[in-house]
1. Given 5.3 as the derived value for distance in nm of label points 7 Å out along Cα→Cβ at positions 123 and 739, which of the supplied structures P, Q does it correspond to?
2. In terms of FRET efficiency 1/(1 + (r/R0)^6) of positions 107 and 355 (r between Cβ atoms, R0 = 35 Å, to 0.05), which of structures P, Q is highest?
3. Where is relative contact order in percent (Cα under 8 Å, 6 or more apart) largest, in which of P, Q?
4. If Rg/Rh (Cα atoms, Kirkwood Rh) computes to 1.23, which of P, Q did it come from?
5. For which of P, Q does FRET efficiency 1/(1 + (r/R0)^6) of positions 467 and 579 (r between Cβ atoms, R0 = 41 Å, to 0.05), calculated from the coordinates, equal 0.80?
6. To which of P, Q does the computed value -4500 (helix-only ellipticity at 222 nm (-39500 (n - 2.57) for each DSSP H run of 4 or more, over all residues; to 500)) belong?
7. Looking at distance in nm of label points 7 Å out along Cα→Cβ at positions 299 and 411, point out which structure of P, Q has the largest value.
Structure P
Amino acid sequence: MTTRTAERTPELPSNEHAVPLHTEVENRFLTYALSTIVSRSLPDARDGLKPVQRRILYAMDRLGLSAEAKHRKSAAVVGEVLGKYHPHGDQAAYDALVRLAQDFSLRYPLVDGSGNFGSIDGDNAAAMRYTEARLSKIAGELLVDLPKETVPFRDNYDSTLLEPVVLPSRIPQLLINGASGIAVGMSCSFPPHHLGETVDACLALIENPKADVKDLMKSLKGPDFPTGGQLVSTRAEIAETYRTGQGSFRVRGEYEVESRDRGRSAIVISSIPYTINKAKLLEKIYALIQEKKLPQVTEARDESTADIRIVLDLKADVSPDVVMAYLYKHTDLEASFPANFTALKPNGEPERMGLPALLRHFLDFRLDVVTKRIRHEIRLLAERLHLLEAFEKIHKDLDKAIKIIRSSKTRDEARTRLTKGFSLDDIQADAILERRLHTLVEMEVEKIRKERKEKREEKERLEKILSTEKSRWGEVARELREIRGIYADKRRTRLGKVEEVEFTADDFVIHEPCTVIVSRNGWVRRVKTLGETLRFKEGDDLLTTVPGNTREKVAFFTSAGKVYVAQAIGLPSGAGFGEALGHLFKLGDGERVIGAMSGAPPSAGEAPGQGDLFAKPAPAREFLLVTRQGVGFRTESLDVSEETTRAGRKLMNVKAGDGLALVVPVTGREIVLGLRDGRCLRIPAGEAPVLAGAGTGVKLVNVKGSEVVAAVTGGKKETIEVVPEEGSAKEMRIADLTPHHRGATGQKIARSIRDLRRPAETEGASS
């Protein structure tokens, strides 16, 4: 008999403490977001550092890598940072170290690197095993007061060591070097500033705690980027950014003009905007030259070494200012640096602040650091004076002290007898026991007395500073002036009013003849000369050709009643099939091209041809718009001389199921409409109403199940060609057609009609 073991149903966990899922998700996401904001992405308003930067500097300081020390492998620094303070990816820590060493990223680099630490061309730094690093001299100013109990410490990630919560920085690091970061739901972007100007703004705020942005900008004129450039933002724009803590700063590269032989000159670009990749900038300039959009420039080359030097050779009699104006508009030689002054306040909360608030947080922090440092120094001085007092007492009866020490059997006994014999405490007695006897001879006594006097005077000085807040602020100001005297250099980003140079875009297009080819399926290409044979994709054919030149505009009309205008030079060129119009513009579903024309007026005495719709518009600038269902109107407001956006411009309101079929220049008093079933309708041009805007129009012809495929306008004495779907074309005069009013069905003149044209010998005739 088989015994079955009863299966136990697992007990479900109690839901006494259950919470809704969305609540738990919200709480955990907020925890994650706060961790990202505080622990990674945003700098502290006091020392201007992110946690990883602070840990790198602290670790290097603990390794003894001061500015005077020998460089050490970056891998050792990264290992120290990861192992003790920052348990994250080694590449992230190394990237932060690299940025601290790049003189094109930081206005005042905090790391002195040896080896390849990347370039302004976007080159990556060498691997950490190849590069070496130590602290820069100015980085020492962030750490100098660290051993003096000036800032709080906290446990590291595994509670085996302590790390500083913030560094006791003597420099306004956040403003002079800037910062950028993206957190969850917020970000920051601080531009670098000149140290001397920033210190002067701090001093102004110390002198006048109620100073506003206007007052501070008397000292702090604007950002000072490590790559130089010229600040083109107006003073009002800069002031608004400093006031709100949000905005942008426009910067453009600087240049000089060098003379060449034969009346030629060269532009030498000596600086580029901050954060712009020089190699990519050059690629853009090369592309403009190759695309013949910069015809004034014959050659561009990079001659940069330690300094930026981009040389553009110009043709003779070319204005360098006009060329640079074009480059400022079409390249990153002029760029905007976003400003978002979001940082962590001393309580750890993120907040967007204006310039006064940022400086105030730093200065209040410095006052606190100075106060704590002075208290620490006073305590050390008091302890030292306490010992010096004991040394003096001992010297007065040195023989007695030596006798006590020699006759004592233990250290404790000697300490006890010294305290009783000379009225000392245990600390003083221990200090005497630790000293060598030769330091207590007569030769050293004067040194002790001198030191005691100096220490007493220093203690009194510090106590005087500590006694009032005004004197403590005076000490903060003194240190700031000292910092400025050591590290302030020449401003790199030039300030001043910028004169904008006017230029015409056509001046930067090579003037040469060309023909634009448009296929029935909407493929467009530009060729220099029109060959005998044209290649198209299978199932495609020629719709129209538009002769002109590279500076002219070309208009494309579509079945949706819209027009799209582009400059000929901007259309795809080459011997291939070109590019679909839908890639150049935003065409709607089912929208197809029905014709094209040049945006330039015709030459004197020139009349438009009709076979390919037309090449150039009529002198009268009056056009007839007709749909497949025979609805249409005339317009005098068809302007195709200016480029449109990719969305185009509306010409006609087309009903569902219908589509624009023809755009015909009006050159006479008669309109002839051709239908696919072989009918033609002749009506007076005046029966087609003139509309000023994008209207619907009126019924011009009753299509009766057919559709409009062609139209011509002109005088009744003119001859037209009727081109059938199959067979030969036949000629007839417009006067041979029976005149009707609009809305009629017309008369049958052929089995089918594909096109209506005017023979070349009759073009230009009028009634």
Structure Q
Amino acid sequence: MRGNFFIPRLLCLCAALLAAGAGTVAADGFRVVAVEVRGASRVAPDAVRKVMGTQAGQELDLEKVRQDVKAIYRMGYFRDVTFDTEEVPGGYRLTVIVTEKPMVGSVLIEGNKDVETADLRAAVTVKERSLFQEEKVKESVNKLIEVCQNKGFIDASVEASVGEDSEGALRVTFRVAEGPKLKIERIAVTGNYFFTDKAIRKAMDTSEEGFFSFITDSGTYKRDVLENDVRKIEALYQNNGFIDSKISEPVVGRAKKGLIVTVRIFEGRQYRVGEVRFSGESGIPEATLRKTVRISRGDLFNRETLLSDLLALTTLVNDTGYAQALVSPGVEKQKEFPLADVTFRFERGTKFRFGKVEISGNTKTLDRVVRRSLDVVDGELYTATGLKTSKENLTRSSYFKDVKISTAPSAVPEEMDVKVEVQEGPTGTLSGGLGYSSVDKIFGTVQLTENNLFGRGWKASLNSQFGARRTTYSIDFRDPHFLDTDFSLLLSAYKTKLKYTDFEKDSYGGRVGFGYNLSRFINASIIFRNDYTKILAPSGTFPTQTVQDEIDKGLQTTRSLGFNVTRNTTDKHIDPSRGSVQSATLEVAGPLGGDSQYLKYILNTKVFYPGAASTVFSCNLLWGHVIPMYGGWAGGEVPIFERFFLGGPYSVRGFKSRSLSPKDPNTGDLMGGNKEVVVNFEYLFPLVSEIGFKGVLFTDLGNSWVQGAWPANDQGLWVGYGFGVRWYSPMGPLRFEWGWNLNRPEGEPKRVMEFTIGTPF
């Protein structure tokens, strides 16, 4: 570091004080008549006098003067402090002469090329229009070097210089020399015997430079990330019985072309769980406590499990009203054997009920919308689960970007008041995009949504999709708590035009539905649909007899009631890795009028199983059946647009879209089936984890057939298999899939490649 810094000058009054004008020495025993302060422009003189021990009316004490000098310096505003005395009637006037530290007028950062100036400026602790402090300059230099190193510039250096500007204020300049950007060439691990080097590196966020480093920034050295990796490796060992394990601070050195990071490990002894005991007063039967904890005698000691059990036990006691209950763990290692005894100690404290519930921060959202998401009620027994569920409900509502729920003892004895603080976030979105698929060709989408209309929790959306084969417009409205009940209301209107190979479907209509959450995972709904559909022949084509029959019917009306029950336990809405989805749908058309008369039911279940190395196996099973009705009896016809056609990317891959269907025995035209079955098996595995690029292997089985006929062909089920890649990109899901068929209808190609960019409605 270089520059000009002011060095404080102390006037030591160890032996005497010079009397103004006389040149004599003022010794102890002289009376101080007044204390004056000179040179202070930004600091009030009274503020200086306030920190001094020497005051007017006191005898002059040289030791006090020495302490006064130190006290004035400690204020931090002055670079020089001197004392002067002047004899006046009745004694002496003591004058404190101070020289203020200069002000920082500007802070400049120069020399950086790749590191953003905004990132560097955020690290600087020297602020404009503040008093100059040398220690702040030194601190800023270290922080700037740290920022550069965290960006991969391990050899970065920073020089600071100080000068005066035209107005006499100081100009502090930090000159940054980034040096070359180095990647981590190798991560070396020493001292490990139980875990392989690969397993330890996998636990770290720090990684070696890879092929896609220019995209993912992998291999970049970041000190804070590496420090967190130490804690992750410690957790890896602590969760596998190594209670005494220690991870030393990683050493970063130079390799041939980049950096080498060395991680040193002391594993220690591996312990299993010995006795599991409970002490103190919990108020809960020990049998219940033992069912609650997962840690068990003979298991490898696992710190994560221990902490999880600690939380579960605390919640268990909290849910009986003891809001301030404490549960502490004790771990005692046995000397003779590699066993660790675990003791959970309970302190219940006072029993509470919920008191007043106060809501703040909601400027748009109505209080009642917030309250109906809360699982706490005034006067009811305190429960930690109720508070947790309340926060989850508010967060899941998507109305708020931050939710805080806190409790505090009420003025009423044995009551706990609840304070709910929310920070509202944007609830409306306007989105659009372009996509392409082998089935729908090019398409565009525009969507306008509002998830908290008028602050009442209403959800409304305007959707549009337009393209070569599909044009859709829809408006949807949903009230999740219709008339402040647990029922939801759905209103929807739409207009759709779909172009298939053999016919076009032009329809419009609307839906009215009511739903109810039977539990956290189960929803039931009933929907009335009124639909008007016209079948047309594609331009320049001759319709088949089946299609011509539908064209001759003109505008067809469908009025139906639909009943649906769905159970969803997946961990994520998009790209789940565990859990399942089951749904059952029943639709009845005809009793309410209209041209269509049928009963349709669809059963669907999909299960996700997580595997090793971020792999996922999934299985999907779908069964559909539409029964024609005429006068309440089977025997009528089901319109072609309500029948089942299989094949394509979302049913049986390896076959062209809508190519699997019963055929007219006379003409060979595809008629659509009354029954369908689809079975899909998928195995997903990461290809490039850093960007979420995945591979997929699949096998599909399925068929559709007419009422009463099984199978519809001599082959039974059509079978397709293949592979593909998937990527949930910023522009939407991307799918490329290559499918082959084991058995195929006449005229069907042996291989079909399908792809989709974006999500068609």
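All of the numbers you see were taken from the coordinates with simple rules; none came from a lab. The structure displayed is predicted, hence computed values, not measured ones. Cβ atoms are built from the backbone, for glycine too; each structure is taken alone.
1. Computing distance in nm of label points 7 Å out along Cα→Cβ at positions 123 and 739 on every structure in P, Q gives 5.3 only for Q.
2. P
3. Working: P: 8; Q: 5.
Largest calculated value belongs to P.
4. Values: P: 1.23; Q: 1.11.
The read-out was computed on structure P.
5. On the way: P: 0.00; Q: 0.80.
Traced to structure Q.
6. Working: P: -9500; Q: -4500.
Among P, Q, the structure yielding -4500 for helix-only ellipticity at 222 nm (-39500 (n - 2.57) for each DSSP H run of 4 or more, over all residues; to 500) is Q.
7. Between P, Q, the highest calculated value is found for P.
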